Structure I
Amino acid sequence: MKLIVITSSELIEDEHYLLGEMLDMGLPSLHVRKPQLSSAELKNYLGKFSRNQQKKIIIHTHYNILWNIDLKGIHVSKQHRKKQFSFFFSKATLRLRRGNFLLATSSRSLDSLDDAYKDFDYVMVSPIFTNPNGHQPSFNPTTLKRVLPNYPDKVIARGGATLESIDKAKEIGFSGIAFHQYIWNNPEPLEAFQKIVDRFHELGLSIE
């Protein structure tokens, strides 16, 4: 099962140390979402990771950075997807100059999931779980169990994920799970991440 961690949108204390440790502990995919950073600032931010760590990073903005840094891939927003010509031209240009890379996106409805499925390596669907603020999931588990087999190996559960959510994601049939608040709202982010890894192992899930 795919394991994804999404950064805090804000810069936090000891962030590079914490993220570097997670990557070295086996995190295969780190989504760097820093909307407030300029292209130059994001490039500087990414430059603080080792080359091996950079190869596990997916960025949400300033895709041109892939021309200079060997990252894992990019996450394309709904707004960017709507600009179809611009999106496909950017994708073709990047692949021509950079070679192959991972393409990810997000969806908040099954209709948009159907639209996005063909063009992306995986789609993060949210909100799936009840989060600590009491926001309820938008998808019925029974419906998801019926629909997800139509999208093999591509649909990631996102939104409100906790340790217990790993079991639910496996039961429903998701191909992966993305963590955000569970880690960054914890006073000990590395301990939270280790618990996630341990739970994967307890359930017999390989981390992809």
Structure II
Amino acid sequence: MLPSILDKGYKLFSDSEIDYLKDNIYKRGSKYEDYPGGKDILTSYYYTWKFYNADFLDIRNILEPKIKSVTDIDLIFDHSHILHSMIPYNLHTDFYQKNMLNNAKIKPAYTIIIPLDDFKTSTFVFNQSDEDKELSNLDRTKVLEDCVNNETRKNYLSHIKDTELDYLSVKEQFHWTKGSLHACDRRYIHCSDNYNLDFKNAIIFWTSMKNV
């Protein structure tokens, strides 16, 4: 598993850089609405763009050098978008995504989050991992001694099925601070907290690396 990037990413980008990125990706990206599982509930908007497209070179020139400064891995940015989220996210992994690059020479690397403002919300990452987005391989045979404690369940994770939290232990909590960066291995199970906001937004990358 790849080491997470947390403290090194604190306020990695300036306010002016974030404002430029936000304004231009919203304006120039391709928007689509997310209705998970074909349901009638709109959970979020996505504003996508092609990271390596010459039309977005100005955006790449802001993002890529600073991301490279906090990781030793030569990342491939194979999916980039702004997540404009309105409903808390459930447990999942990002190892497999539809329409990702399908190439035996690369393998999934980091999920990267860069909040576009200060939000009273967090992303929780757990010590457990799965290559299946629906967590079919999570070991549910025994309650963990260090499973998610009752205070965290009540204050942050009340939207998560309580029994699932018996089989998970918290690895890290990323507070959404404008311009900060968090990266974790795409196999780690993670979720949002039970935020009570009109929306929150962040730049999200699903990255890969050479399969050597």
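State the single structure among I, II that was used to calculate distance in nm of label points 7 Å out along Cα→Cβ at positions 145 and 169, giving 0.8. All intermediate terms of the calculation are to be shown ahead of the outcome.
Values: I: 1.9; II: 0.8.
Considering all the candidates, the number was obtained from II.
Taking 19.8 as the value of mean count of other Cβ atoms within 10 Å over residues 57-64 derived from one of the structures shown (I, II), identify that structure.
I
Can you tell which of I, II yields 34 when relative contact order in percent (Cα under 8 Å, 6 or more apart) is derived from it?
II
Out of I, II, choose the structure whose coordinates give helix-only ellipticity at 222 nm (-39500 (n - 2.57) for each DSSP H run of 4 or more, over all residues; to 500) equal to -10500 when calculated.
For helix-only ellipticity at 222 nm (-39500 (n - 2.57) for each DSSP H run of 4 or more, over all residues; to 500), the value -10500 is produced by structure I.
From I, II, which structure was volume of the Cα convex hull per residue in Å³ = 133 calculated on?
It traces back to II.
Each reported figure results from applying straightforward, stated rules to the coordinates on display, with no laboratory input. Predicted, not measured: the structure shown is a model, and the values here were computed from it. Cβ atoms are built from the backbone, for glycine too; each structure is taken alone.
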